[in-house]
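Asker: Structures for review follow.
Each reported figure results from applying straightforward, stated rules to the coordinates on display, with no laboratory input. Since we're looking at a predicted model, the values are computed, not measured. Cβ atoms are built from the backbone, for glycine too; each structure is taken alone.
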Structure 1
Amino acid sequence: MVQVSYSTGGFGGVGLEDALDQIAAAGFGCVEFSCDQHGVEDRPSSVAGDVSRQLQQRGMTATTVHGPARRNVLGAPTEEWRTEKIQVLADALRLTGEIGAQGMVIHGIPNPMFLPEGEEIRSFYAVMVDAMRRSVADLVPVAEEAGVRILLENLPYNWDLKTAGQEGDYPLMHMEDLRAFVTLIWRKCC
């Protein structure tokens with residue numbers, strides 16, 4: 001059976017109940033729950049009961065969760081940032097399992113606009129990729145316990161790089177680079 005879902009992220013400024021009603025009215029039985037639109041950014045699992053209840057009332061299924069975004073990334077360029085956000089992402093993975101979704105979309109590397117100003121962006125590349133590797137290793141046991149998959153989102157930051165006055169590529173921006181990263185992680189942890 002093919003499952004096609006629509007994200008609650010498409011309903012900015014609308015409460016979860018209204019978003020789910022509109023998604024159901026459009027004929028979707030499956031949904032991606034967007035933590036940014038309808039969750040609690042620092043403690044996503046606190047809304048798990050309400051999300052589950054609202055899905056059940058409509059006969060809907062959560063297929064995926066889009067984890068908190070913006071600064072909630074795996075590849076934070078400082079250890080303080082990384083450790084803080086790993087706790088948030090771990091909580092979002094628990095939410096994902098609690099509402100019955102199969103996987104959670106996570107942003108890997110931060111948008112260039114979140115990097116410290118006045119610093120050469122390229123100086124963060126290796127640090128961010130290494131932080132992302134360590135973060136995935138930290139989160140795999142949480143995902144296993146929750147019974148969900150970690151889904152790494154490929155984010156083409158071309159426009160953001162141009163806006164920041166940078167030319168060229170950004171780490172793990174291309175699918176072949178992200179695939180090589182996933183293969184390397186898989187060999188080391190699984």
Structure 2
Amino acid sequence: MKKYSKQEIFSIPNLMGYFRILMIPVFCYLYCTAESTKDYYIAAGVVILSSLTDLFDGVIARRFHMITELGKALDPIADKLTHAALAFCLAVRYPLMWALIALMVIKEGYMGIMGLKYLRVGKKLEGAMWFGKICTAWLFVVLLLLFIIPDLPYRFVNILIGITIAIMVFTLCMYIPVFRKMGKVVEVEGTHSMKGI
């Protein structure tokens with residue numbers, strides 16, 4: 001297991017990543033115990049604060065040359081945990097959100113399993129694909145919008161969730177051939193290495 005230096009662990013961008021993770025139980029508690037619109041706004045404020053640290057940690061890391069391997073792993077983990085927490089909170093009010101959560105589990109589970117499978121043979125995705133970035137951005141915008149504006153009409157909320165589900169299905173379908181292509185590359189390289197023995 002790789003050991004990280006103290007400087008890397010306690011770099012400003014990584015501290016902001018830890019902060020985002022620590023904010024998750026805070027906004028979950030505030031949202032799930034909210035009894036008025038004001039309470040929902042307070043919970044939304046915590047989420048916005050967390051989002052701002054997400055925005056600035058990348059800027060600081062690039063501007064001051066603080067990009068680290070730990071940060072590269074921490075940032076997407078904090079993102080996914082935050083998105084999942086937002087979705088679970090919203091599912092308390094909007095039942096259709098459970099369908100989106102189930103799809104998130106399937107998509108992230110598939111991505112995780114396939115990523116680990118090919119990482120074992122030295123292959124990995126070189127960053128997120130364009131459709132993955134669009135899906136992540138749209139998902140967060142919708143979740144944040146539903147958090148910030150708790151009084152949206154149910155029909156409109158369900159439309160937003162439905163669009164998000166469609167985008168996520170599209171993204172999953174786009175990633176499947178990407179991993180299949182990666183698998184074929186591994187097979188070809190394996191065949192060539194066997195011939196060289």
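Asker: Comparing distance in nm of label points 7 Å out along Cα→Cβ at positions 81 and 97 across 1, 2, which is largest?
Answerer: Largest calculated value belongs to 1.
Asker: Next question. Quick check: -28500 is what I get for helix-only ellipticity at 222 nm (-39500 (n - 2.57) for each DSSP H run of 4 or more, over all residues; to 500), calculated from one of 1, 2. Which structure matches?
Answerer: Working: 1: -14500; 2: -28500.
Structure of origin is 2.
Asker: Additional query: Supply the structure label, taken from 1, 2, corresponding to percent of Cα pairs over 30 Å apart with the calculated value 31.
Answerer: Only one of 1, 2 returns 31 for percent of Cα pairs over 30 Å apart, namely 2.
Asker: Have a look at 1, 2 and say which one yields 24 for relative contact order in percent (Cα under 8 Å, 6 or more apart), as calculated.
Answerer: Traced to structure 2.
Asker: For structures 1, 2, calculate distance in nm of label points 7 Å out along Cα→Cβ at positions 17 and 121 and state which one comes out highest.
Answerer: Greatest value across 1, 2: structure 1.
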